[in-house]
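K.L.:
The next part holds the structures, each set out as structure tokens.
Any read-out appearing in this document is the output of simple, stated calculations on the displayed coordinates, not a laboratory observation. Keep in mind the model is a prediction, meaning the values are calculated, not measured. Cβ atoms are built from the backbone, for glycine too; each structure is taken alone.
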Structure I
Amino acid sequence: MPSHILPIAYFITPHGFGHAARSAAVMQALLDLQPDSFFHIYTTVPAWLFDDSIPSRFQIHPFETDVGLVQNGPMDEDLPATLDRLERFLPIQPEIVQQLSRDLLQLGCRLVVCDIASLGILAARAAGLPCALIENFTWDWIYAAYLHDYPAFQPHIETFRETFSMAGYHLQCEPLCSRDEQAPVVPPVSRRVKTRREDVRQRLGIPAAAPVVLLSMGGVPMKDLNLDSLHLSGDVTLLVPGGSSRVEHQDNLLLLPWHGPITHPDLLNACDAVVGKTGYSTLAEVYHAGIPYGYLSRPRFRESPVLADFIQRRMHGIEIPLGSFHDGSWIELLPQLLDLPRISRQEPNGSLPAAAWLSSLLYPTCII
């Protein structure tokens, strides 16, 4: 690899797309500060998610870096299946760690960054490389919520707690779940808007002044969504990513492919409100757009009430009961949601201070 390239390894959990979206945002901001950066990404998240933000500046190394939670759908985790996978994943075999450490050294990586994929911490430690943990929660904290019903999580909690403590550097992102007073904190981290609101609307055939609401499950297709219950009279357009394999207008519905040419941040920025699950990346994008959030909490996921509390304190939003979402009666809340005012944000996107923090680890003598 040419000497002018700055190789950085990034280990990312495949749990949902929120961690990958946050990582892509940080990498994008770091490229502004260190244009020679090149990212070796260890994950099973599809490459297109990163290509939307850092095209040609990364290489995917497909690797099972983490278990996270096995999910039956965007709102339902499968705890027995999670435990089964953890039993097969842990303890991580020394030969796997050693092979990864050799790879990191061969690639010339200067820094290892982990978005809660603790395997990266072990590999960095074995390679003698600095390691930075970026998180708003860690798996030991998440799993602790299930101990009463599933005590078999206990040894895994202890393993993750010990491994996460080995990271040499630690950064937390709002909204955070468990505060480490020694770690710096940055505002919500989201990917950038690349296309103007009016250009997205024109491309999708939406009138400039029409009220538009985005239905989002954070990149996860919305299976079993009752589209018939969403047909409205009036001028509100509902954008439904994953509703069709092509762009398709059905009365007030605009059905889009799951992964289309318009990125999720751009779609969201073209809307007047969002309805969807409480997930990190969606919350961060809604937060910086300043638009109202009709949010669905996941009843058993420990992060969910933390995000809901953040929405109530720092954003404008309405909680939508799961039953109401499934039967379509949440539509009655749309006028109330759309009446909530926008918020104009003054603070920077958290990706900027996060990138400055990483840059200071790469070049400790630089003043950022």
Structure II
Amino acid sequence: MTLKRITLSSSELLNLVSNLSTMLSAGIPILSAIHSLGEEARGNTKKILTEISADLLKGKHLFESLAKFPYVFDTITVNMVRASEQSGTLDIILKDMKEQIKNDIIFNRKIRSALTYPFLVLLVFVAVLLLILVVVMPKIATVFTQLKVKLPLPTKILIFASNVLTHQTIFVIAGLMVLGVGAFLLYRFQKKRVLSFFYKLPLISPLIRDIDLMHFTRSLHLLLNSGTSITTALELTESVVQRPDVARAIAHAKQTILTGKTLSSSFKMHKKIFPGTLIELTQAGEKTGSLAKSLEDISEYLDYRITDTLAVLTALLEPIMLVVVAVMVGSMMVAIIGPIYGLIGQIGAH
């Protein structure tokens, strides 16, 4: 594995940054800290620390070593470290990075938690559907065929689907594989179009916007804290957002600042993207000279708002999914039981 392909999990990265931050804060020279951590490290963490130690011995800067691992340290992190090395505040920035990674881990857990219930409900529904089509329907279809029962359309559809699954299994699996590969290729080569479709959905669109703004304000806060110029920081933060309109608004903010105007004045030109609270806090931070702190407050506010939105969506989604699944399973059972009752009625009439 080349250095560029090396990755670390979020917990491994947190552990690395946290330990390095603690050792530098204690006054231990960076080379000694890296060497000490490298002796106890394992796996990819050891490879990274070994490479950093070798580079530092050659007289290179830390940010130059970090840039060799793009899947571990993104451009924002590399530029933060570079600015902090120049200003002599590396230990402070590492503390900020540690908090950033912690916040990202917590946020990702919130997203996974919100998606867990719908995924489980969908999984149970698919399992029940397969059980009915593969186990129940073939036996019932045989009885209906022998007795020549007149079947309604829903029952015929279920029997047809059951026959396809049980007698054309290889073709079904091949078809699913083709669809899977097609979806993967579509996402890989038309990622922007696929994502833009989902980003325009009524409930998803405002949530993605808030997530983008949270990542943007948090990253901008860290970059400004490290001593990075605001124009460079804005250019770098374009890469942390998903929605194209948010990225364009950030690019416009950079151009606005180059003309001598304030960041908040640029945000005011894009009120559909930047909420009023964000604009007001940014303006207050610019007036008091505490823009970085204001951006941190904004990111925390957005984090709270996203969490609240996820909780509401999950609460709404749970009963909706239960009703949908109940209706679909109930419809299948009616399609099965209906002809049976019709058969019983015919026998009773005779």
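K.L.:
Which structure, out of I, II, was distance in nm of label points 7 Å out along Cα→Cβ at positions 201 and 265 derived from, given a value of 2.1?
P.N.:
Label of the originating structure: I.
K.L.:
Let me ask something else. Using helix-only ellipticity at 222 nm (-39500 (n - 2.57) for each DSSP H run of 4 or more, over all residues; to 500) as the calculated read-out, with -27000 as its value, let me know the right label among I, II. Show your work: numbers first, answer last.
P.N.:
Working: I: -10000; II: -27000.
The correct label is II.
K.L.:
Starting from the value 0.6: which structure in I, II was distance in nm of label points 7 Å out along Cα→Cβ at positions 145 and 177 calculated from?
P.N.:
Only one of I, II returns 0.6 for distance in nm of label points 7 Å out along Cα→Cβ at positions 145 and 177, namely I.
K.L.:
Also: Match the computed value 22, 41, 24, 11, 2 of P(r) over Cα pairs in 20 Å bins from 0, in percent to one of the structures I, II, and report its label.
P.N.:
II
K.L.:
Given 14, 46, 28, 10, 1 as the derived value for P(r) over Cα pairs in 10 Å bins from 0, in percent, for residues 185-288 alone, which of the supplied structures I, II does it correspond to?
P.N.:
Values: I: 15, 51, 29, 4, 0; II: 14, 46, 28, 10, 1.
Clearly, the read-out refers to II.
K.L.:
Let me ask something else. Assign the value 24.8, calculated as mean count of other Cβ atoms within 10 Å over residues 9-16, to the correct structure from I, II.
P.N.:
I
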